[in-house]
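Peer 1: The data blocks that follow each hold one structure.
Every number in this text was worked out from the coordinates using simple rules, so none of it is lab data. Since the model is a prediction, treat every value here as computed from it, not as a measurement. Cβ atoms are built from the backbone, for glycine too; each structure is taken alone.
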Structure P
Amino acid sequence: MVQFEPMKPLSRRDFLKLGGLALGGLAFTSFLPESTGFDDIDLIRVATDSVSVYQQPNDTSAIVRSWERDSLVHVYETVDSGTPGYNPIWYRVFGGYMHRARLQEVRVHYNTPLTVIPQDTKMLAEITVPYSQAYRYNQWDGWYPTDRLYYSSIQWLSGIDTGPDGKAWYQILDESDETIHYIPSTHLRVIDPAEYAPISPDVPLEKKHIEVNLTSQILTCYEDGTPVFTTDVSTGVPGLYDTPAGNYNIIVKLPSRRMSSEDRSGNDVPLAGVPWVSFFTSEGHAFHGTYWHENFGAPMSHGCVNMRTPEAKWLFRWVQPSHTVQDLSTKISFGGELGTAVNIHY
């Protein structure tokens, strides 16, 4: 393990220099005034193949242009147009309006890196830039890109080493195959353990349960019959990827999980670091955070229950199987016994 001296605070110019490699072509500087810091700019990332810009904030007006996947667009105003009824939010952008269904609100925050990660210890961290390009290295190919890691995704940090620019990069562990990737350390915020401590751990197992209404797309958590949390979610697309109705239990929890999706052409789209995953079937159905759409209240998933990432994090902390903060420095999953009851119905 390589130990580094603390890094000096990064200037905007330093970040852009680093971004030329690590953000792999992030073309957002053209609409950022030089005098403005990143933190107070509202940005959206296109989270699907492409998203159209409409002349007015409704999908019956003329389309004036489109933005491709991972384009970053400056938001001037958020507008509630009243349509569609379940998700009436539009963003006013240059030239028109974009509906938020397939967009992700993002920020650019860079972080002061750790100087050391203790051996045989893992830490949880979240991506705090719109996206960051991970790399691996071998003697034949040198440094080569692997996953694109997106804003609010959760990664396991396992060490610090020298990256392709000669600076300190984090080693991140892919829990699915235990491979090590490298990412600029300024792009990750190490999560304070207090943020993932269990919620109401003293409430008995039989006093907690979750209900998901597939018709209304509403999830409700109960303690001793009293609702303690409710939100709208996105379950499986009916007829294609149904979320199975029935009675289940949480069986395994993972703070970070590699998954995949498909684009409109049927090509596989890797989803690295899907956050705060709580499985309730052995076939892989789970509650989890979502960074690839903002269309809650409508079926969107391949059978899982998509949630906003902060809400999935709350659920992860609230449900059993139990976990402790100490466990999360050595374990990547929690299970082995039946956890909180889940009822899914129409």
Structure Q
Amino acid sequence: MPDGNIEICGHMVAQPSFDSLQQLEESEWLKHLKNSDTLPSECIRCKQEEELGQKSIRNHAFDRHKILKKYHEDYLIIGGILDNICNSACQFCNENLSTKIGSLKFGKYYKLVNNYNKFVELPQDRIIELDINGGEPSNSPNYQNVLENLPQNLKILRINTNCSKFIDNLPSILEKKIKVIVTISLDGVGKVFEYARYPLKWYNFNNVLHRYLALRSESNFLELDFWTTLSVYTIEDFTNIENFAKLVNIPLSYGILHEPDCLSIKYKNPFNNAAKTKLINNELQNLTASDKDNSEQLFEYIKVQDKIRGTNFITTFPELYGILIKEGL
């Protein structure tokens, strides 16, 4: 978490946080989870993914548990936000997760998150799997330090990246026969990608991606996958995202965005309405444009975000802009 607190799973929604690992492990909340046969209410994202026929993070954790438990009976999988150093100002992100957004909004007075010391204090010998998330690991000195000094018993390393820069440490890590999973954020293709993940460029994304593909062909210990955050931008471009993933032979998973609420796929608006007509025979069709119309709120939000970034959604989505003109929005 940006505030340096400890939580049990970064994929949960509205879960409690604790000051230390010991406080978490001794909490009544965790004891209740261990003794319950039902899926916790905080696991709404995994629940949605499983209902959509996807293999959720929870499912993957069960699979890996069978492997990891033999290395340490009381093993830890550590993931979360080490810092917010990031070179991208994604449309659906915020300054707590991106220094790029912070600098655009607040200039040199942007907020810097640094939880590196919190990570070092954890019992390193119990860390069997490490999930490296954002900010953006390829831009962070803290994450670079972690990659150069991995926990001694580490068996699995997962890295989430925007694919703007190749992570040079990977070849030497793979030589140690550590399983590496690189999860690449894919939020749109071409100009949609460049709008959603400003100021990243699609051609650079492709160049870095092909370096990862080449490395995958050389090592049996490297696995690549795509992750898409389903928002009004990505749902409208979802067919292109699926086709691109198939083209480069990388598995695609996705999760439904919850915050900011106005970018949700559930509301009726020109983005989601257009997407719904394209999602024929797709399980997402019933979840898209199924709630009230939020067009006015959405485009007020977009205006603010465009002003912060100097972007213009009209040039990225000209057909949708035409619908807005007709509807007088």
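Peer 1: Using the calculated result 0.60 for FRET efficiency 1/(1 + (r/R0)^6) of positions 178 and 194 (r between Cβ atoms, R0 = 30 Å, to 0.05), pick out the matching structure from P, Q. Could you put the intermediate results ahead of the total?
Peer 2: Values: P: 0.60; Q: 0.35.
Considering all the candidates, the number was obtained from P.
Peer 1: Ranked on mean count of other Cβ atoms within 10 Å over residues 226-233, which label among P, Q comes first with the largest value? Don't skip to the end; give the middle numbers.
Peer 2: Details: P: 15.4; Q: 22.4.
With respect to mean count of other Cβ atoms within 10 Å over residues 226-233, the highest-scoring structure among P, Q is Q.
Peer 1: Hey, mean count of other Cβ atoms within 10 Å over residues 210-217 derived from one of P, Q reads 16.9; which structure?
Peer 2: P
Peer 1: One of P, Q was used to compute distance in nm of label points 7 Å out along Cα→Cβ at positions 90 and 242, and the result was 3.6. Which label is that? Write out the running numbers ahead of the final one.
Peer 2: Working: P: 3.6; Q: 2.2.
That value comes from structure P.
Peer 1: Match the computed value 1.6 of distance in nm of label points 7 Å out along Cα→Cβ at positions 50 and 66 to one of the structures P, Q, and report its label. Show your work: numbers first, answer last.
Peer 2: On the way: P: 0.3; Q: 1.6.
Among P, Q, the structure yielding 1.6 for distance in nm of label points 7 Å out along Cα→Cβ at positions 50 and 66 is Q.
Peer 1: Ranked by relative contact order in percent (Cα under 8 Å, 6 or more apart), which of P, Q sits at the highest value? Walk me through the intermediate numbers first.
Peer 2: Numbers: P: 16; Q: 12.
Greatest value across P, Q: structure P.
Peer 1: For helix-only ellipticity at 222 nm (-39500 (n - 2.57) for each DSSP H run of 4 or more, over all residues; to 500), the calculated result is -11500, so let me know which of P, Q that is. Before the final figure, lay out each step's value.
Peer 2: Values: P: -2000; Q: -11500.
Going label by label, the one that fits is Q.
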